[in-house]
1. Identify the structure, out of P, Q, from whose coordinates percent of Cα pairs over 24 Å apart was calculated to give 57.
2. Here distance in nm of label points 7 Å out along Cα→Cβ at positions 128 and 208 has been calculated and equals 3.8, so which of P, Q was it run on?
3. Determine which structure produced the value 9.8 for mean projected area of the Cα convex hull in nm², for residues 104-223 alone, calculated from the coordinates; the candidates are P, Q.
4. Can you spot which of P, Q the value -20000 was calculated from, given it is helix-only ellipticity at 222 nm (-39500 (n - 2.57) for each DSSP H run of 4 or more, over all residues; to 500)?
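We did not get these values from a lab; they are worked out from the coordinates using the rules stated. Remember, predicted model here, so these are calculated numbers, not experimental data. Cβ atoms are built from the backbone, for glycine too; each structure is taken alone.
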Structure P
Amino acid sequence: MAGPPPRDGITYSDYLKVPELLELQVCEVPEAHDEMQFIVVHQVYELWFRLIMHEVDEIAALFGSGSDVDLRNATRLCRRIQRIFEVLVDQIHVLETMRPADFLAFRSALNPASGFQSVQFRELEAALGLRDEKLASFTKDDPRHGKLLERMAAPSVVDALYGALRARGHKVDTPGPDRSDADEDATLEALRVIYDAPDDHPLLYDLCESLVEIDEQIVLWRRHHVMMVERHIGDKPGTGKGTTGNLDGIRYLKTTLMRKAFPDLWAVRTVLSD
């Protein structure tokens, strides 16, 4: 398909809005040298989150179609997200070049701001099926809070995946608090059929594994994030207030380490035939 005609006079800087981007790094403590890198790294995170959400929405739509071509494209986009998260893990180590004293030089200026307030990351969790009303409430003062609530009420990628599997004759029941043990067992049995004979179900197997790869990278990102925070502030409380009750800072972050969006795709390995 032919693209739009070229625009006369457009430059690299115009296309990417570079001057506008470079005006967005405003330090609260200008004499603290490392605050600039802290701001840049986190702004880049938000840009990556925007792209991930763009891909997540497309993946859900492709699941809804369910054709072979669309499921292959969904797998390709899942692998794109997985590669982005590899970048996000590496990006954490840029922050680790900052010494604890360098961070403490501007940390108090962040109060009560916190990474818990990232609406886009909360949206990503909600879109994947990881929904925590306590954390969602922490974004209530953000103008995009309504968008997060919409995400939390909408079907997740897990819902879309299971719909695509059911459309192909696999009797799976979406994970949730209302799912019975019998339905969980039946779901694992349906997934076992795919995982026991991956060469007989290559399209679905590759798709499921691409989602496992996303889960794995998010867990790795959380772990690296925890280690980075601990290197900088030890067991100090986080800068956000009222986010997690008595589990603030590093102690709360450690409770999130094993959250998975696709638990059945992990659990099926336990029931595979020897």
Structure Q
Amino acid sequence: MSPEYVLIVIGMIDFSISLRDGRTIHYDHPVVMGIINVTPDSFFAGSRCLSDADAMGEEQAQALRQRVRQMVADGAEMIDVGACSTRPNYVPPTAQEEIRRLRWGLPIVRQEVQVPVSVDTYRAEVARVAVEELGADIVNDVYGGTRDAEMLTVVRQLCAPFILGADSADVETFFDRQLPQLEGVQVILDPDFGFSKDLQQNYATLRTLSQLIGRYPSMPMLVGVSRKRMVWQLLGIKADEALNGTTVLHTLALQAGAHILRVHDVREAVQAVRIVQALNQ
């Protein structure tokens, strides 16, 4: 595939997200999704909105409000809220603790924004509470329904869009195995950079991203590479030094045709989108 062909493809991005409240939101450009973590232990400290699991007072609530407002002001058109770290060697909280964190954080986010909000969880019980009680629009499972046998059933019942993470180095095989179980569900695909993949496998997946997008033309493709190990391990730096490398990967993903970028740093990702769009015009 020539570079010229890739650039023509990314100029044609056009997709919609249909939400449970009856709204259908149409996008004719790549979208930036901002990451909010109501956790004390997510791998990038800058994304955490809790210093410890019990710090849920007004000071923390105000900081969360400000962070969400800034993300939207910087150009985020989606927000992803997580209450359970999935960093390497993480120790997950109980489902009850994850729900407790979301009961605190999700209503604050919902009060501040009208953009679609996803909940980042691999537990069916948590997904149900987040969508039915707390106002989440989308379920984002980085393990693609493999950690909780009830997840795909619950997503079908909820009629909520589902971000299907490919927890495998063989992304196409994973998608082809899981997608038949999601008939009737609006699916957003996520190659899951960093999950069940070593450094070489991550870059091999990025290298073939345009072909992956072409294989599933009716489904938006989300790319989440923000400050991940594939950046800082390769460069011999730390996650808090990985913004420049992240922006390079975002640009490459956009050139391949990515529809959604899931990011910690919204302003910089939006700038990358605008530059690539200008190139295509």
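1. P
2. The correct label is Q.
3. Of the structures listed, the value fits P.
4. P
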